[in-house]
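Visitor: Input: structures, listed below.
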Structure P
Amino acid sequence: MEIRDGRTDDREALAEIAGRSLESSYSLNPRTIEGALAEWYGATVFEDRLSEDDLVVLVVEDDEPVAFSESVVTEGGQGDLLWLHVHPDHRGRGIGETLFEHTRERLVEEGAEYLRGRVLSDNQTGASFYEAQGFERVDEEEVEIDGEGYFQYIYLDTDAKRVRSVVTEDGEVVYVDLLDEDVGSEGPFKAVFDDPARSSRYGYYCGSCGSLEVVMDAMGRVQCTDCGNRRKPTRWDAAYM
């Protein structure tokens with residue numbers, strides 16, 4: 001069994017693995033799965049995605065591809081494990097755990113300071129898998145698959161440091177709370193404090209671009225002035241609607 005980087009000629013095999021895995025683990029209807037596979041693994045789309053610097057695709061090959069993981073590393077040191085698929089015919093052999101550990105090691109090599117995983121809310125097997133790896137469920141968010149909205153749970157590696165220091169443009173050291181976050185349009189907004197004990201609030205950290213240039217208005221709308229990442233208002237605002 002070999003674990004290697006994904007290649008463009010893996011496209012059809014990975015689409016087959018993902019399709020069979022989604023059918024086995026999720027209550028998605030066949031049309032949704034078919035549409036998602038076309039969106040994610042179309043010939044041009046897949047080749048373009050593999051060329052992205054922050055994307056990590058690892059493939060388990062046992063005479064043929066039987067599993068793969070897909071992850072990204074953000075500028076803020078966040079390693080996001082987006083998918084880990086094992087073909088149903090090859091489950092029960094420890095392939096998922098082995099692939100997970102290789103993925104974790106690779107993301108650390110690529111600069112990830114902590115690791116997060118995502119599982120659609122109806123996949124109890126996937127949730128149990130992350131918990132068995134020492135992850136803790138910390139949040140949930142809505143995602144769109146083939147035009148339909150679904151909720152997914154977010155898991156965080158409990159061995160990761162909760163607080164990470166960041167230096168502002170003025171040379172001041174502030175502290176980002178990796179567990180305290182709100183969902184934004186492009187990435188999470190994390191709470192920032194003046195001290196490591198998190199007793200004095202500083203502001204927000206943009207998980208999309210790594211900027212501290214984040215503003216909030218009276219209605220609770222949060223926006224990064226560098227990349228445009230934004231959070232919806234915390235209370236109803238007719239003008240916003």
Structure Q
Amino acid sequence: MYVLYCDISGNVGGTTDKHIVLGGVCIREDGIFHVIKELDDIVRESVLSLPYDTELHANEILAGRKFWRRIESEARKAFLKTCLEVFSGPSRHNMRTFGIVVEKANIEGDPVLFAYEQLVTRFNAFLLRDHEHNRKRHGAFKHRGLIIFDSSRYEQELQGVAKEYRINGTRWGQLPFLGEVPLFSDSHASRLIQLADLVAYGLFRRFERNDREFLKVYAESFDRHSHRTHGLYHLTSDTDCDCPSCTRT
């Protein structure tokens with residue numbers, strides 16, 4: 001099984017943010033323990049003397065809120081980058097990232113539900129490719145997928161559309177590789193939802209503020225196939241955008 005841990009970045013209903021982002025980290029089940037351990041080790045071994053249960057919440061870290069107020073800005077940035085370096089660490093082959101970036105002015109209706117449809121379609125396509133790869137090598141071996149979100153006010157809406165997609169599929173077809181409707185968990189209890197938060201916020205900084213400092217740390221981890229980036233989708237009216245989604249690389 002592959003588990004896709006997800007989080008949302010951006011102010012969905014407000015006018016201050018132009019974008020809403022869904023960020024996800026896909027990990028094969030036998031790699032989950034190892035990624036969690038790598039993140040726990042980063043916290044434990046940090047020179048910042050962090051409590052072992054420190055929550056990795058990008059917005060709080062960069063803004064210096066709560067516990068992070070006592071730590072100077074450059075040290076906080078360096079720590080966040082160190083956390084994102086798990087995508088180039090020992091577990092890198094077990095992980096893929098997904099990101100859906102929606103410019104809110106370019107969509108009618110709820111941008112989160114639009115982003116979710118894109119996310120599940122791309123995750124299902126990844127699972128299909130994985131199945132075809134394994135079928136050729138090992139016979140009819142098949143991985144299913146499970147999505148876990150940070151608990152949020154969108155739980156009811158996402159559960160509703162997930163049930164509809166399970167029965168009728170999305171506008172792009174059925175989702176046979178998703179084994180269940182999305183589950184929801186408290187981010188404080190899950191290192192991997194926290195990692196999804198860091199991924200989502202790195203994307204948000206890139207597209208909302210043209211700050212590529214964090215995204216470039218894990219940019220190579222987006223799901224790719226046949227020299228194309230499938231794990232990143234950007235809905236925008238900007239014809240000059242040079243991201244991998246808009247340039248179709």
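What follows is calculated from the coordinates using simple rules that are stated; it is not laboratory data. Note that this is a predicted model, so its numbers are computed, not measured. Cβ atoms are built from the backbone, for glycine too; each structure is taken alone.
Visitor: Out of P, Q, which structure matches -13000 when helix-only ellipticity at 222 nm (-39500 (n - 2.57) for each DSSP H run of 4 or more, over all residues; to 500) is calculated? Provide the component values of the computation, followed by the final result.
Guide: Numbers: P: -7500; Q: -13000.
This figure was derived from Q.
Visitor: Quick check: 22.1 is what I get for mean count of other Cβ atoms within 10 Å over residues 67-74, calculated from one of P, Q. Which structure matches?
Guide: Derived from P, not from the others.
Visitor: For which of P, Q does distance in nm of label points 7 Å out along Cα→Cβ at positions 3 and 107, calculated from the coordinates, equal 2.6? Don't skip to the end; give the middle numbers.
Guide: Working: P: 1.3; Q: 2.6.
So the calculation was done on Q.
Visitor: Right, here's the next one. Assign the value 1.58, calculated as Cα Rg over 2.2 N^0.38 Å, for residues 123-178 alone, to the correct structure from P, Q.
Guide: Numbers: P: 1.58; Q: 1.35.
Here the read-out was taken from P.
Visitor: Compute relative contact order in percent (Cα under 8 Å, 6 or more apart) for each of P, Q and report the one that scores greatest.
Guide: Answer by largest value of relative contact order in percent (Cα under 8 Å, 6 or more apart): Q.
Visitor: 51, 43, 36 is what came out when Cα extents along the principal axes in Å was calculated for one structure; which of P, Q is it?
Guide: Considering all the candidates, the number was obtained from Q.
Visitor: Work out which structure the value 0.65 belongs to, where FRET efficiency 1/(1 + (r/R0)^6) of positions 27 and 59 (r between Cβ atoms, R0 = 25 Å, to 0.05) was derived from one of P, Q.
Guide: Of the options listed, only Q reproduces it.
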